[in-house]
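What follows draws every value from the coordinates through simple rules; no lab data is involved. Every value quoted in this text rests on a predicted model; they were computed, and no experiment measured them. Cβ atoms are built from the backbone, for glycine too; each structure is taken alone.
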Structure I
Amino acid sequence: MEEKDLNCHNICVNEEEKSVVVRVNPKIYKVHIIMRAAEELMEDSHIVVDGDPETSIVVKFISKKKDITRDELLQIAYKFNTSLVAMSGKA
């Protein structure tokens, strides 16, 4: 599987908005874990959380940086996903 294929599953980058959206399955990750993982990225991003806790949670990270690349936006999503996994193991 190539990186571009992986990105399509739960990550969507919008370079114009300087944002990245991550879809999270709440059956795998509890809502409080999703919130804690998002909170870790508040210093560099504005965060919007929406969705249905029964089907899909959508977390949108809007960069506070004036200039940000697609790769940097993807790094935000990857850090968030990594935090989800790490925090799930501690819960």
Structure II
Amino acid sequence: MINQADVKKAVKDYVKSKGVTGIRFVKVTLNRGSGTSVHISLYLDKPIELTFFNGLIDELSKRYGLRSWLIYAPHGRLIRLSATST
């Protein structure tokens, strides 16, 4: 079972472990249904290398069984990663 607080902590721990300083805040929301949809919003203060997002997606996929990742930028500094779990 995926827990919203656990996902947020995992994201923050990953950010800290990689030494990334350009993220102002992290927001995680879950939508439960036939599977669980996870939305992770990262508000950026400055550009971040794409390899950071690849590593974050790999880490969360392994830990929580997430798949079918989508990336969306609803406005200038926000990046939203969305995935589903079976």
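If you rank structures I, II by relative contact order in percent (Cα under 8 Å, 6 or more apart), which sits at the top with the largest value? All intermediate terms of the calculation are to be shown ahead of the outcome.
Working: I: 34; II: 29.
The maximum falls on structure I.
Which one of I, II has distance in nm of label points 7 Å out along Cα→Cβ at positions 49 and 65, as calculated from the coordinates, equal to 3.3?
Value 3.3 for distance in nm of label points 7 Å out along Cα→Cβ at positions 49 and 65 corresponds to II out of I, II.
Given a value of 0.9 for distance in nm of label points 7 Å out along Cα→Cβ at positions 17 and 73, point me to the structure among I, II it was derived from.
I
Please state which of the structures I, II yields 2.6 when distance in nm of label points 7 Å out along Cα→Cβ at positions 25 and 57 is computed from it.
Here the read-out was taken from II.
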